[in-house]
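What follows is a set of structures to go through.
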Structure 1
Amino acid sequence: MRDFQIPGRSATFAENGMCATSHPLAAKVAIQMLEAGGNAVDAAIAGAVLLGICEPQMTGIGGDCFVLMTPPGSDRIHALNGSGRAPAAYSAADLRAKGHTVVPVSDAAAVTVPGAVDAFCTLSKDWGKLGLKASLAPAIHYAKAGVPVSPRVAFDWAMDEGVLQGVARDRFLLNGKVPQPGQMFRAPDQAEVLTRIATEGRAGFYEGEVAEDMVASLNAMGGVHTLDDFAQTQSSWGDPVQGGYGGLDLYEHPPNGQGATAILILNILSQFDIASMDPWGAQRVHIEAEATKLAYDARNRFLSDPDHMTRLDHMLSMDTAKRLAALIDPKKAMTVDLPGAEAVHKETIYITVVDRDRMAVSLIYSIFHGFGSGIASDKFGILFQNRGAGFSLTEGHANEGGPGKRPMHTIIPGMLQKGGKTHMPFGVMGGAYQCTGHARFVTNITDFGLDPQEAIDGPRAFAETGQLKLERGYADAVRTELSDMGHEVVTPDTAIGGAQAILLREDGVLQGGSDPRKDGCALGY
């Protein structure tokens, strides 16, 4: 039990249903959907789409999503890939000929076709109960009426404002300025788009006037997108990839998501006695940092569109993890800086919902960088993701950008099972950090016996681009010890990531945790 004299957050308990996400209004709307007779799919769609209005720098209908879900009365995990593809006319060679060595992040060349809307339509049709019109109604209402900007959102908005260009500055600034906490943000033109999707389904977005607006806007910025690229967008169902740690089975979304990297990190950590270490001490941070460097190096070399990836089994193999673990010096940081991701970012939303029938949904939804590409469509103000910045421009690389190809994605929903039963849907936002975040969350629970809220609250560290980022929650002595090991220790500009989780307890009660690094909450009924 936490010390109630120290500021913190208690876990949330409920019996009938629960949502955990990064904005309280989205959690409230999700619970209202459940109370109105909807299921976890209806609620998750309602909350996620609303988050595009509550946190527009993080996500929106111009982005992508991934979903893990279990049907009511079943523990089989279904994976839905809602990531879009590069246009048919995409050419990495053309970008190289223009002098680019990486995809420019604030350019139409980085805009892949948004896949989230098709995924929401598919998810609602296949597993929803109340229908898409009901799920989109709250977001339509608040897009018109407006949402007060919350403190963390205002903080991120200010950090990312410089990305906005052209019409996007008119849509996402208030009188040319970043909104302050409490100011109202409205998006009436997005309400019109959502209304069309609610009445026409995916055709309301991928065909007709809305699609024409998106294609014309991208073409004007130098994009090679066509109406056919949008009309042919289709999400796809598949099976998750699986690993295990400490008696729990971890399920992750398969490539082109980076979930296999989280499994590889845990497999490496399993070669060490993590449970014997101080949970907030230097030794644990060091081993986790070295495992991160090695696993992310494998990710950056192998992970790609599933139709082009050939080394998934290698990444999931325990033999691979053992060989990598043998490279770790327990007392010294690696001096060679391993390659980083093609583009790193921190902007994502995550929502998880469990309903009365114990259908569980784990959904992550993003426009990649803060405010994505910074490009919005002229008429409807749809902000485009820059997920194509996740492509490599290295000729022959598995993740080299190509026509109709899906880029490597950082966003990953997670699901834990215990003894073949769904135990906990969870997610950790934070861009590239997400794989390390998944591993840390699992080890917090298994090695140190923390409940979901405690596991979320603990300080975080992340080895990235040659630095070891430590949140201020770590003691100075830990920083000194890690520096002595050879790490370049820095304090990040903002908190590392944000997490949400719902534990399905054996007594039938739901227990939710929500990250205080964000403005959201876990809410149940």
Structure 2
Amino acid sequence: MTYQSHIARLSDTIGQAGASWAAIDGESAARMAVQNRFPTGLDIARYTAGILRADMEAYDADPADYTQSLGCWHGFIAQQKMISIKKHFGTTKRKYLYLSGWMIAALRSEFGPLPDQSMHEKTSVPALIEEIYTFLRQADARELGGLFRELDAAKEAGDAVNTHRLLHQIDEHETHIVPIIADIDAGFGNAEATYLLAKKMIEAGACALQIENQVSDEKQCGHQDGKVTVPHEDFLQKIRAIRYAFLELGVPDGIIVARTDSLGAGLTKQIAYSSEPGDLGDQYNSFLDCEEVDPVNIANGQVFISRDGKLMAPKRLPSNLYQFRSGTGEDRCVLDCITSLQNGADLLWIETEKPHIGQIGGMVERIREVVPNAKLVYNNSPSFNWTLNFRQQVYDAWAEEGRDLSEYDRAKLMSVDYDITDLAIEADERIRTFQKDAAAQAGIFHHLITLPTYHTAALSTDNLAKRYFGEDGMLGYVKPVQREEIRQGIACVKHQNMAGSDMGDDHKEYFAGEAALKAGGKDNTMNQFAAA
């Protein structure tokens, strides 16, 4: 519906209501409606699910069309990302947001900072999704409010050409609302708990939920030790629970991202149920580290399974966990991925210990032998030392080529002394092209960084504190912050406007007419930034 159509429809509604609505203006009401294109989270989930599905099809046709996102822990951070993306690239196409469970635990829990072990309040996850979309809707309203002001000025000046241009811009306005891939951890409980939380997350606006195959009550960050996986059937129950939640709420295009932590998980909490040789439970159990039973020396409380006609005892730890055979991680990952895709998942996430295209691509190639269109969401994690990893990868590649490496010490490649060497330059180029190369060679549809603004906030705050409390004093804020905001066109330099002051003035005028007491008058200090 066009802006003019909104005005006509609402003006007609107001007219039909009679004299009691005489003070309500159809164009003002239309502006408010246009500024709030998505009244509910479910409207957002349905809209963004369609975007994600279309982007997945585009990637299948051309891997150069991969997608990206950055992790966020506050609505303001998400808002500023999307405003920046529109400013620099003119469109939000193929750019999403990632909601990180790690950052919720570390930054949003009422218990204070927590490790990524599902100890934070599960309700904080849908609450953050709702917060993010509240800020993104406000970004829409703010941007459209600016266009409405320009439109009023053009009409008042009798500028028909500019009026037409602005009406077209309003009708073609690209929203800041983009898909969120949201971390539901291991479901925060059993399948029913997963279903209930999934519903809350979808109702808040999430179109894509990422769930991992770890045990809920033993869950660990994917880049820490001590990870414990569950048998496939337990995980598949949760995938089904999420699909039911999407269908119940009328979001059939909702995306399920099935994450496997098996590469770094050497433990399981239970032996899988198996009814016949070769079934999924039997395959899971085949990876267990077992010893053939000596009937003479059966230990107290020992558990047994049958394998190849032999009675075997899985290695059971004092923690009551069972151990997988060393070196089976990749095989377990491949089985996890194939099984998940065959049972309702849409995308895969393989948590790795390093960003290595060859390793990821090798697993994806095996998965695609069974599911040809398999594709990944990949965590470009700050838990990796990217500089060291890629310098070592270049070092190893050059060693295989027989190149002279006498000037390099592989154990010390992180040193600043190597920063301007050919090896470091080559490593940086591989980092720069990693996402494009991995999309083409390793089946990665979506690249994300889980914790980027956690680190940027810490770094920028450290630099500000060092300068402001040091010899620079106030210049420590003005020179690197405010002056750069002005010169780089950062919208937040007009922080009153960003917080909604101008929109509040608009509403005052709608509600009170000439009696409105506006904040944006000549004495507002934000006018000092008019030229910015």
**Request:** Could you figure out which one of 1, 2 the value -10500 for helix-only ellipticity at 222 nm (-39500 (n - 2.57) for each DSSP H run of 4 or more, over all residues; to 500) was computed from?
**Result:** 1
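Given a value of 18, 46, 28, 7, 1, 0 for P(r) over Cα pairs in 20 Å bins from 0, in percent, calculated from one of 1, 2, which structure does it belong to?
Working: 1: 25, 60, 16, 0; 2: 18, 46, 28, 7, 1, 0.
For P(r) over Cα pairs in 20 Å bins from 0, in percent, the value 18, 46, 28, 7, 1, 0 is produced by structure 2.
If FRET efficiency 1/(1 + (r/R0)^6) of positions 297 and 441 (r between Cβ atoms, R0 = 41 Å, to 0.05) computes to 0.20, which of 1, 2 did it come from?
Details: 1: 1.00; 2: 0.20.
Here the read-out was taken from 2.
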**Fill in**
When relative contact order in percent (Cα under 8 Å, 6 or more apart) is calculated for structures 1, 2, the one with the largest value is 1
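Can you spot which of 1, 2 the value 4.5 was calculated from, given it is distance in nm of label points 7 Å out along Cα→Cβ at positions 329 and 425? Can you show the working numbers first?
Numbers: 1: 4.5; 2: 3.4.
Structure 1 accounts for this read-out.
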**Request:** Using the calculated result 12.5 for mean count of other Cβ atoms within 10 Å over residues 313-320, pick out the matching structure from 1, 2.
**Result:** 2
**Request:** Could you tell me which structure in 1, 2 was used to calculate distance in nm of label points 7 Å out along Cα→Cβ at positions 41 and 177 as 4.6?
**Result:** 1
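Each value in this text was obtained by applying a stated rule to the coordinates, not by laboratory testing. Treat the numbers as computed from the prediction; the structure is a model and nothing was measured. Cβ atoms are built from the backbone, for glycine too; each structure is taken alone.
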